[in-house]
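Structures are listed in the sections that come next.
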Structure I
Amino acid sequence: MPETTLKNLNELAKSGANIVFHRSLPRDVPGFANLKKRRKQFNKLAGTDRKEWRGNFWLTDSICVTLDAVKIKPELLKQNGLQFIRKKYGD
């Protein structure tokens, strides 16, 4: 996972968002450009032993059970077969 994405996820979690990972946490940054610098930033954000993660991070084998536990409701239209993309414009 890019270190910039992890930084944004940390900020979202600190503001109360629930971040759910399926089966494993991100382990490293992609690509080789500026690898040492990016890894250092990634490990600082993630904590080298992953015990330092802050906020509302969830690691689960069962997405449905976890989403239910954090009170995230499914899209009912999706259950009825409608396919769509949700977009938000502006703030």
Structure II
Amino acid sequence: MFRTMQSDVYEFMNTRKWTEHKFEMEERLECNIFINLEEQLSSDEFQGTIQVQLKRPVCTEKGDRVAVSRRIGARWRLIGVGTITE
């Protein structure tokens, strides 16, 4: 089951087209995803937590809300949001 989940998450993250925007190599973020399954609710449903770790450093404190923006043309666009948990 976990091998299937691992390959499904890998395929989803790496084959999905997330945006129409073209990113340069130096603009891309290296991302690690940690999934902690805490309880199996049914044969195909689980409860747990997910931790997303980005490679670029950020100065912030636990509980802060953050936004990820990207310059597109002459304007900045919001491309993601989150809350710092650790």
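What follows draws every value from the coordinates through simple rules; no lab data is involved. Just so we're clear, the structure is a prediction, and the values are computed from it rather than from any experiment. Cβ atoms are built from the backbone, for glycine too; each structure is taken alone.
For the reader, a short list of remarks on this structure follows.
- Source structure (of I, II) for FRET efficiency 1/(1 + (r/R0)^6) of positions 17 and 65 (r between Cβ atoms, R0 = 30 Å, to 0.05), computed value 0.95: I
- Identity of the structure behind 18 (criterion: relative contact order in percent (Cα under 8 Å, 6 or more apart), calculated), options I, II: II
- Given -10500 for helix-only ellipticity at 222 nm (-39500 (n - 2.57) for each DSSP H run of 4 or more, over all residues; to 500), calculated: source structure among I, II: I
- Here mean count of other Cβ atoms within 10 Å over residues 9-16 was derived from just one of the structures I, II, and that gives 13.4; the source is I.
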